[in-house]
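What follows draws every value from the coordinates through simple rules; no lab data is involved. As the structure is a computational prediction, the values presented were derived from the model and not from experiment. Cβ atoms are built from the backbone, for glycine too; each structure is taken alone.
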Structure I
């Protein structure tokens, strides 16, 4: 099959491109490199079936996509970390609104299916726990995180409206915290932030009192679940959480990272980010029932793999 992967040189997107090529699919990777990095897909440049288009999806038109029309469009194009969407709030809103519209138009003209990558942030500060897809969320529309939270919520509404009004076949996946190789160590998410601090010999910064919870999914588990949806021709209209249902406090995560690194730098309490949710954990019953999918990489195993990668990336120089 022929895939268009928007945001394909980002953290998750690059893993998706690689996995698709490994399973004999064709990939057009589209990225404006605002938060993605060309080096994430540099090794794919010589592989058969791969092409790279440097473009902003908010300006994408069907004629810009090289080669034959895509059969499936995967929309992963968006800043996704607090550091990035704090720095790029308008761009974050644009890619999830205008960018989503453009990709839906490409899908409509090509007769392609589209999978929109949304986020657990659509649930905001949840009043229901764990969060099922039927929960509408508790989101501050004008808060410091609103450009991302509401951008993704609008993107979901747009996908749903195109499907109803124009017949575009589409599905939505809501991704929970994911970590692993190819993350930028300066992107502000908790795992790379802790890794960067430990590698520099600094205490791990614990925002607030460290009691807030997250669920951490290793990137290979995400890619496996995501591509099951992407390859499912009957997934039209589905909304699916993809995450790890093991709930872990930030303080426990710090302790496990220090143990994986054999580090004694300890931790330091710092002020929390405004609007940071206190609890986050997915209900993955839909994914499990439909695809028999469950995360298989344990947190300790995934952290060991990520520590090894981060140490090698840091040794390789500032571009990593």
Structure II
């Protein structure tokens, strides 16, 4: 009975400590986010986010990163998979993944506040070697995105990293140390095996990462799966299987997402017409472009861009 009581007291104490740590992180992020949306910082790998209200679903490319939420909740859709991220969990992404993101809990009194720390696989590989962390066995591919339970050391390190923004002269020395600590704690945490597998050169997830890099560099060109498979030293069937397992889509669907989102950007920011945009991103038929655009964004190009500009105003 005494043992159970001690365990209960310990759990309450740990929970209160986590609440205090998240509140401290929330204040640190709020200090540097006076605007809505995702904001860069003087640290190229650190991005901060604030939303005072829930948002509509938007297309978003997650690069390899870890996302920590201090307050509020967001939902991330990857294919048919749904990831709901609040203050008690972190989201880790091991590949460039096309997603749909929506802030579902936020208000002016309690805004959504979070951070994104981009990951460098070369640095992760070096840290694994320095720490002598084992490489997971097997070649089973899983999604390139996962949710883990956030820990006190991760939250505390994230807060120290954000607080460095107030001490610019210290950033070159201290920021790499704190980022290395965050990555280390992720590598030994509940999603560590997933990250270590991705960082291991020669693993199938690493090869899919190379395939994604090739698609991003050549998305306007016709896609020949045979050439892509040869580029990453995989058979066509193996490429299809593991690409879908990691990204929840086929290589062709991934290319289509890249093309259509670039088309949306060109029409919105550079004011190109739909036909010119279609050819610029690799489509041979403007009508096919319009059909696929409508399927992804819910409206034909002209109507969608008009709505976006109205929303921005």
- prompt: -16500 is what came out when helix-only ellipticity at 222 nm (-39500 (n - 2.57) for each DSSP H run of 4 or more, over all residues; to 500) was calculated for one structure; which of I, II is it?
  reply: II
task: Determine which structure produced the value 2.1 for distance in nm of label points 7 Å out along Cα→Cβ at positions 59 and 211, calculated from the coordinates; the candidates are I, II.
output: II
- prompt: To which of I, II does the computed value 35, 26, 18 (semi-axes √(5λ) of the Cα gyration tensor in Å) belong?
  reply: II
Structures I, II, by FRET efficiency 1/(1 + (r/R0)^6) of positions 107 and 299 (r between Cβ atoms, R0 = 35 Å, to 0.05): label with the highest value: II
field: Computed -0.39, -0.58 for log10 I(q)/I(0) by the Debye sum over Cα atoms at q = 0.09, 0.11 Å⁻¹, for residues 99-250 alone - originating structure among I, II
entry: II
- request: Consider the structures I, II: one of them gives 3.8 for distance in nm of label points 7 Å out along Cα→Cβ at positions 51 and 243 as calculated from the coordinates. Say which.
  value: I
message: Using FRET efficiency 1/(1 + (r/R0)^6) of positions 131 and 291 (r between Cβ atoms, R0 = 35 Å, to 0.05) for the comparison, can you identify which of I, II gives the largest number?
response: I
